Structure 1
Amino acid sequence: MLAKNLSHENKVVEVEKPKKKEMWAYGVGSFGIFAVWSLMGSFLTYFYTDVAGIAAGVVGTLMLVARLFDGFTDLGMGSLVDRTKSKYGKARPWILWMSVPLGIMTVLLFSVPDVGTTGKVVYAYITYLLFVFVYTAVSIPYKTLLGVMTQHQHSRSLSNIYAAIFILTGNLLVVTLTQPLAAKIGWTMLAVLYGVLTIVSLFVTFAFVKERASVVVQEKDSEKIPFKAGFKALFKNKYWLIITGFCLTYYATIGLTQGGALYYAQYIIGNINYFPLIGLSSALPMLIGVLFLGPIVRKFGKRNVALVGALVFITGQMIKLIDPTNLMIFLSGHVLVGFGVMPGIALIFAMINDTIEYGELKSGLRTEGLINSGASFGTKVGTGIGLALIGWLLGFGGYIGGAAEQSASAMTMILALNLYIPLALGVIQVILLWLFKVDKHYTDILAQLQARRDGGN
């Protein structure tokens, strides 16, 4: 289906538009990918410190090392995707090849054997590094697929929103069911369940989604783009730099609020069984809000909606400060946090992919894979920083895993991880989103690219 975009200079730009069932099929894949991501972000630090018995400081270092490794593999994977040519396209084959290994590594991640302190640490490093490597080999092609499905901007937005519905459904299930299920069936069997769901959802995306946008460029220029040239092109793309900075701070915030909440429930609120309620208070508003997001984005644009979301997040964090030990006040603030975080989850990958055309205009190179992997570098490092801060600050505060009570300094660190640091990061996100103005110029960018290609015929 061809759709028309009208530029600010009234130039008609025709691009192929996917049908709704295909956009929904793209979204299905995010259920498995991000359910596993949410499982890791919300529970892996706690699993290592309080179940496997690894020291908090060691876990913090592991989290950052793994995420730095993950970020650099993102860049390599992005270049590899850009250089991939197969009958399935450039992104889809990787989703097919790597989905089963991702399911297997999820199980191994939550199966730390009782082999002594050093053995546990070695096992955690090996399995976590392998997990993030395989996760990258799936997530970068999946994100890239959004950019090569279509160049129709609103279709990208809708596809990202449909994906967000599955992301938030998966997140809702993870934060509400994981703790009680793990208590009944164990962490390893729980990981098996998530692994199977991941594989099935990715197979659906592979089977029903087509690649379109890259075909036009490949017909014009069949040469593979060298990594060095593609990497240099990233830094000519100011909007990519801004959205990458946003990814870093945004996912550091998520890493802190998800990974730190279990400790908050246990020691600040005073009952770990409140964690599912805390998770539900943010996950349910996210899921409800995303159902109404499409028309709002069409009217106001992705950047503006995400910017308002960041302001709502800040408001929610400030409400929590009224009385950090009061469950009802905390939940009230956390509901707003959920609404505030939701637009970023629903729109961030579409915003990343919207920088592809601007980068192509400035550098002459179209690098969907590197654009996504470079921004994903910020995502992974941001998450790593968030999770590392949990381990490091808990260790600095003298946290003792599994103890009935913690020291005053450890309690202060738990408060900082859940309240003060996320609030500061939220302010930085507002500034970055204010600078991100690609929505305003997108149709003109497309028109200029089309004129350039037509002139080259």
Structure 2
Amino acid sequence: MALVVGKPACATLILTIWKPWIPYGSGRLGNKAAQMITNIRIKRFKSVYDADIELGKVNLFIGGNGAGKSNVLEAIGLASASLSRGIRDQDFQQKGVRLTPPAHMKSAFKGRLPMTLGLELEINRRSTYSMSLTANNNDTNLSYHAERIDLNKRKVSGRSGRGVQAFGRTVPLADRYRSLWDHVRLLEDIPTDLRADLAELESYSIYAPQTEFLRGVRQGPIENPPVGLHGEGLPAAVDTLIRQAHERHRDEKTKIRLKTDDAKVAHRALQLIWHPGWAFSASVGKADFRTKISDSGSEVTETLHLLDKHMHRTRNRLSAYDSSEGTLYLAFIAVLMAHKESPKIFALDNVDNALNPRLTRLLLEELIALTCSERLPKQTVGPSQVFFTSHNPTSLDAFDLFDDDQRVFVVKRSEKGHTVIDRLKPHDDWSREDWERAMGGRNLSSLWIENQISGALGEQLDDF
């Protein structure tokens, strides 16, 4: 693929496909320097009564409808919202957490109702953030029951009914809805490692693109740039990504202007747009005057344009409104993958949204490659950890279960209704050849469809 500066009708940068591919970083899988959540413990949150999950860099959750897959993503969202600001509805909404009456966030299984829900997240095996939240039936918000921050297994700050201690000092803290971290983050003596770890968790959001936002039929606020949780602001984000893919630097030895490492990643991420097979050029510019915002009547000022290789050259320029939903979704994912403002840790609920089986697998292969490969020497973009849910069996075929950075979790319900989360993995002493023989040469998608992965199709299980 080559990027050229042109002057199409929209008079801006244009992206054109010529050749496939610029590789990501070389070397063995597993960039160990990347920030990531290494473990999460969830207690009494919605359907998850008690779960302890060791995480990888790429984490896929599969299972039946209503098993609790999205609840795992939202548990991380609660902790991220807390570190960003606090635990009011607007804090959760900015992270993509579904709003529900606060008391309903606590598990409500038969028997005695719990007073609190609890979360504990470990980052990079050195920093730990934990919190206990509570709410009564008439409360309009959750409130803090306790919080704690540890570094290298030692408590550095915490709050409880006895007061607040932070980094060796007493801190006045009257707001039951604002986090301890938001009160103390500006203190100068916070260890650099701890600050970096919590900042990564703070950036996490759950994305769930919706067609009307991707097309520009609806607009909304972009709480966390570069793009909204549902696809708000996609044209501007794609435009910035195209410009990023044009970036050059002068090589000190040869004096030749070469692509920056971030430009190489943006370049490859944008190739996702071509995989449906019909488009060959993308640009962002002024929208056709006939394109309106349906719920407000206001004009769309900017849109994504794609050229269709099958159509006559005088009628082949399509706006986002006229383009396929799957192509727009791939453009959205390209932004998350490579834009300089994209979060390093994020989740996609229903990663197979709008995609056929082939594109679902291809998309995940690209995301896995970018997340797990060693980074280029001066690369600053790209995720360090991602979380997905999926109902498409071909999503499994993108994963290498022998790579510890890539993890698949089967989510199901016990007879009591508790969400149970099991990692799908080969036996510890199996080789790849042992796995192939045991599976009879079948791929993971076939095993899922044939109901050979216990719980993946949503059947009830006995407690164990």
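Points to keep in mind about this one:
- Origin of the derived value 28 (relative contact order in percent (Cα under 8 Å, 6 or more apart); candidates 1, 2): 1
- Given 23.7 for Kirkwood radius over Cα pairs in Å, calculated: source structure among 1, 2: 2
- Test item: helix-only ellipticity at 222 nm (-39500 (n - 2.57) for each DSSP H run of 4 or more, over all residues; to 500) calculated as -25500, pick one of 1, 2: 1
- Distance in nm of label points 7 Å out along Cα→Cβ at positions 363 and 411 derived as 5.1 - corresponding label from 1, 2: 1
- Computed over structures 1, 2, mean count of other Cβ atoms within 10 Å over residues 331-338 reaches its largest value in 2.
Quick note: the coordinates plus some simple rules give every number you see, no bench work behind them. From a predicted model like this one, the values you see are computed outputs, not experimental measurements. Cβ atoms are built from the backbone, for glycine too; each structure is taken alone.
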